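Next up, some structures in C-alpha cells.
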Structure I
Amino acid sequence: MGRIIRINGPLVIAEDVPNAKIGDIVYLGHDKLIGEIVRMFGNKVACQCYEDTTGLRPGEPVENTGEPLAAELGPGLIGQIFDGLQFSEIDMWKAVGPFMKRGVKLARLSRDREWEFTPKVKPGDKVVGGDIIGEVPETSVITHRVMVPPDLRGEIVDVQEGKFHVTDTVATLRTPDGKTVELTLMQTWPVRFPRPYRERLPLVEPLITGQRVIDIFFPVAKGGAAAIPGGFGTGKTVTLQQLAKWSHADIIIYIGCGERGNEMADVITHFPELEDPRTGKKLIERAIFIANVSNLPVYAREASIYMGVTMGEYYRDQGYDVALMADSTSRWAEALRDISGRLEEIPAERGYPAYLAERIAEFYERAGKVVTLGSERRVGSVTIMGAVSPPGGDFSEPVTSITMRFIETLWALDKELAFRRHFPAINWLISFSRYIDSVRVFWEKYDPDFVTLRGEAMSILEESSRIEHIARIVGEKA
C-alpha cells in the first residue's frame with residue numbers, strides 16, 4: 001500500500017503504490033476518496049481526486065484497485081439521476097441526506113431490485129460477443145436486451161428464467177478453451193475506451209428535433225455530432241433541454257457537466273411530468289440524467305462526459321437510437337486546464353493543455369451509426385450534441401475552434417437575437433450543417449421540392465440580413 005506525500009488541491013502525489021499504471025482507480029486516505037492515476041514518475045504517481053480533499057494529510061494510505069474507471073451497465077440505468085462517477089443521487093439522498101458527503105460508497109446499480117428475465121437462447125446455442133441472450137422490461141417503454149460481453153464467445157451451457165438481481169447468474173457460457181463463464185444481467189466497461197462494433201454506416205437519416213430552424217436549415221443526422229456555442233444568456237441550456245424533450249430518439253442521455261445546479265434541478269423537476277408524444281408515457285421512462293453541477297469536484301466533470309457516452313454506446317449496441325446532450329463541454333475543458341496546470345505541463349493557447357484537441361476529438365468521434373456486434377444484424381446510433389460556453393461569446397477561443405473541427409453541424413447562438421427574445425437564438429449566417437446532402441434523400445421522399453424551398457428560404461434570410469446591415473449604415477429612410 002502506498003502513501004500520500006503531497007497534496008495540491010484535487011491533485012494528490014503518492015509514492016510506493018504497488019502495481020500502479022496510468023488510469024488505475026485508487027482510494028486515497030482513511031476515508032478512501034476515489035482518485036485516478038494520471039501521471040507516473042519514478043516510484044511516485046500523481047492522482048486526480050474525484051472528491052473533496054479537505055482534511056486529507058500526507059502520510060495517509062493509498063490503495064490501488066488495479067482497475068480503470070468503469071461503468072456498470074445493466075437494467076436500472078433508465079430513469080436514474082447519477083453523479084459523474086455513476087453513483088445514484090437518489091440513493092445518495094436516502095443514505096446521507098441532501099448534501100453529498102465524501103467517502104460514501106454505494107452500488108452504482110441497485111443490488112436490491114429484481115428484474116424479470118426472459119431468455120432468448122437455450123442450452124447448446126453458439127453465441128458471440130454482442131448476441132442477445134434475454135430481455136428485461138426495464139420500463140414500460142424500453143426493453144433491456146441483455147447481451148454477451150464483447151470479448152466473450154462460446155456455447156450456452158445453462159440459462160435461467162424468472163426474477164433476478166443484476167449480480168445474479170442468468171446463463172452459463174463455455175468458451176472455446178473449455179472455461180466456464182457466468183453471465184449476469186450486468187456488465188462493466190472502462191469508460192475511456194469506445195465499445196466495439198462491426199461496421200460504421202453512412203449517416204442518411206436526420207434526427208428530428210422538433211425545432212424547425214434546426215430540422216429545416218441545419219439538420220443533424222442520426223449518429224452525427226453537433227455543437228451549440230453561445231455566450232452567457234443566449235439559451236444554450238434551454239435549447240439543449242428542448243432537444244432532450246422532443247428529439248426523435250429512443251433514449252435520451254442528458255449530462256449536466258459543471259453547469260448551474262438550479263438549471264439541472266429544473267430539468268430533473270420537469271422531465272418526470274412531461275408526456276412523451278411518441279408513447280403516451282412519461283418522458284423519464286426513456287431518459288438518463290448525469291448531474292455533475294458546478295459545485296461538485298471539478299475533475300468529476302471529465303468522468304461524467306465519458307460515463308454518459310459509454311451508457312449511450314451500451315444502448316446503441318442493443319439496437320437503439322440514442323441522443324446525448326452534454327452541457328457544457330467548456331466546463332470539462334476547464335477541468336483539463338486545471339489538472340494540466342497543477343501537473344506543471346507546458347500550456348498551449350489560453351492555458352489549455354496541448355492535448356485538448358485529442359480529448360475533444362475522442363469524445364465527438366464516439367458518435368456514429370453502426371452495425372453492432374452479434375450474429376444478427378442490429379443497427380444503433382449515438383448522436384452527440386454538446387454546448388460550448390466561449391467567454392464573451394468569442395468563437396475564436398480554443399474550445400470552440402477545436403470543437404468546430406470535429407463536428408458536422410454548428411448551431412451558433414447569437415446574443416443580439418437572444419436580447420430580442422428570438423428563441424432559439426440560432427444565427428443563420430454563422431451556423432452550418434454538412435449533413436444537408438446526406439439527408440436530402442430522406443426529405444425528398446416527403447417533398448421533392450424540399451431542397452429548392454430550403455435554398456430559397458436561406459437566400460431570403462441572407463438578403464434580409466444584408467439589407468438590415470445597409471439600413472444601419474445609411475438609415476432606414478434612405
Structure II
Amino acid sequence: MTDRATAPHPLSERTTHTVPRNPLPALHIRPDHGWLNDPNGMVHHGGRWHVFFQHNPQRPVHERIAWGHVSSADLVGWDPHPVAFAPEPGGPDRAGCWSGVFLPWLDRPAMAYSGVVDDTHASTVVVREALDDDLDTWTPPYVVATTPPDVTQMRDPFCFERAGRRFALLGARVGHATPAVLLFSCDDPRDWRYEGVWLTGENPVAATLPESDFWECPQLVELGGRSVLVLSLQLEGRLSTVGLLVGDLTDAASGDGLPRFEPAAAGLLDEGPSCYAPQVALDPDGPWLHGWVLDVGRPDAPAPAVSGCLTLPRRLHLVGDAVVSRVDDRLRAYVGGQPSTPVTGAQLAAGVDLPLVARVTGAGTDPTTTLTLRGAERDVEIHVGATGFEVWVDADVVEVYRETLPPVTVRQPGTAGWRLRATGASGLGASACVSDATITEVVPPTPAAPAATPGAAGAARGR
C-alpha cells in the first residue's frame with residue numbers, strides 16, 4: 001500500500017478535485033462514502049467471499065486508513081459490514097492499517113498487515129485475530145515482524161506454504177532505488193523470522209519490467225504448473241502499473257529449507273492505466289482476484305462523497321507466458337440472463353453509445369481489430385485482434401477482457417456515458433472487423449442497506 005499523499009497516481013495529472021461526480025459504479029465493490037484503495041484480506045470463509053479494503057470512512061481522501069469490509073454469497077451481490085478495524089490509539093498501527101492478507105495459520109481467522117506509526121511510514125507487520133465468525137470484531141494488533149536494518153522500506157505481507165513450511169513475502173526497496181521482495185519464515189505465525197532479500201529488480205528477467213524503485217503488494221499464485229509473482233510497481237513515489245513474473249518455485253539445493261523463485265518471463269497483469277495493487281486469494285474454484293480501480297481524492301467534496309472502487313471479480317489463466325483474466329462465471333451468468341441486443345459490425349464501425357451499466361460481447365475478425373472507447377477525458381484504443389472480447393461498463397469504469405491478452409481497466413471520472421467504436425486496418429473493412437456482437441443493459445443487484453453499526457463501510461450493491 002502506497003503513501004498516496006506523496007505518490008499521486010497517473011490519473012491525478014489529468015483529473016482535478018473539481019471534476020463532477022456522475023452516477024457511481026453499481027457492479028463494482030465500493031463504499032457508500034469515503035475513500036477506498038487496495039483490496040485486502042480476501043478469503044472464502046464460512047461459505048462466503050469476504051473482501052476487505054483500505055478505507056477512510058470519514059472523507060474521500062487517503063488518510064487515517066482503516067479496513068472496510070464486504071461479503072458475498074455469490075460474487076455478484078455484496079453485503080456491507082461494519083468497518084473491521086481502525087488505527088489503534090498508541091498501537092503499532094496508530095497512523096494507519098495498511099495493506100495485508102488473511103492469515104490461515106492460527107486457531108481462529110486472522111489478518112496480517114502493515115502497521116505504521118507516523119508520517120515516515122516505517123512499518124511493522126502486525127496481526128489481528130477475529131473474535132466472531134462474521135469477521136466483524138477483532139483483537140488489538142500485535143507485532144510479528146519489523147523492518148530489517150538493511151531494508152529502506154517494506155510493506156504489504158503475502159503468506160504462502162511450501163514443502164510443509166510457512167512463509168511470507170513483503171514488498172520493499174533496498175538501497176537507494178532497488179525494488180525488492182523480502183522473504184520471512186513464519187513457522188511461528190506470531191513471530192516471523194527474516195530470511196533475506198528474495199528477489200530484486202536487478203534480476204535479468206525482472207529488469208525487463210517497467211522501471212520501478214519499489215515493489216508493492218507482492219502476490220504469488222500457481223497457474224498452469226508455473227509460479228506467477230505479481231508486483232505493483234512504484235517509481236519515484238508514483239504508482240506505475242502491475243507487473244508479473246512467470247517462473248518456477250524451487251526448493252534450495254543448499255538444504256536451508258527456503259524456496260527460490262526463478263523468473264522466466266515478464267509481463268503485465270493489466271494493460272490499462274487504472275488498475276493497481278491487486279490481491280489474489282484461493283477459493284474452491286482456484287485463484288480469485290480483485291484490484292484497485294484508481295480514482296482521485298476529493299478533499300473538498302461535500303459529504304457524502306466517495307472515491308475508489310475495486311475491479312470485478314476475476315479468474316486468472318496462463319496462456320503461454322501471459323496471464324489473462326476473465327470475469328468470474330457467476331457474474332457472467334447473472335448478466336447473461338438479462339435481455340441483450342444484437343449490434344452489427346457496421347453499427348460498431350460508426351460508433352454506439354453504451355448504457356450506463358452494460359456488457360458488450362463480440363469477436364474480432366481481423367488481426368488489427370481495435371476498440372475505441374470515448375469517455376469524458378479522451379479516447380482509449382484497445383487492440384483485440386481476431387479473438388473474442390467482453391467490455392464491461394459501469395458508470396465511469398470500463399474493463400475490457402480479451403481471450404489471449406491481459407485485460408484493460410480504465411476509469412475516467414466525470415464520464416456519464418461511454419461511446420464504443422470498432423475499427424480494423426486490414427482488407428476486411430471497418431464494418432466487418434467484429435462479428436457476433438451484443439449489448440446487454442445490465443440491471444445491477446439491489447443494493448443492500450448499509451450495516452447498522454456506526455462507521456459501516458457500506459457497499460455499492462448487495463442482497
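Here, each number is a calculation from the coordinates, and none is a lab measurement. Here the structure is a predicted model, which means the values were calculated and not measured. Cβ atoms are built from the backbone, for glycine too; each structure is taken alone.
Tell me which structure, out of I, II, gives 1.8 once distance in nm of label points 7 Å out along Cα→Cβ at positions 108 and 316 is calculated. Matching structure: I. Across the set I, II, FRET efficiency 1/(1 + (r/R0)^6) of positions 36 and 244 (r between Cβ atoms, R0 = 30 Å, to 0.05) reaches its highest value in structure II. From which structure (I, II) was distance in nm of label points 7 Å out along Cα→Cβ at positions 52 and 340 calculated, if the value obtained is 2.9? Only structure I yields this read-out. Given a computed value of 0.20 for FRET efficiency 1/(1 + (r/R0)^6) of positions 44 and 116 (r between Cβ atoms, R0 = 41 Å, to 0.05), which structure among I, II does it belong to? The correct label is I. Thinking of I, II, which structure, once helix-only ellipticity at 222 nm (-39500 (n - 2.57) for each DSSP H run of 4 or more, over all residues; to 500) is computed, gives back -7500? This value belongs to structure I. Among candidates I, II, the computation of log10 I(q)/I(0) by the Debye sum over Cα atoms at q = 0.12 Å⁻¹ that gave -1.01 used structure II.
When mean count of other Cβ atoms within 10 Å over residues 164-171 is computed for each of I, II, which one produces 18.9? Here the read-out was taken from I. Match the computed value 2.1 of distance in nm of label points 7 Å out along Cα→Cβ at positions 28 and 76 to one of the structures I, II, and report its label. Source structure for this number: II.
Taking mean count of other Cβ atoms within 10 Å over residues 380-387 as the criterion, the largest value within structures I, II is that of I.
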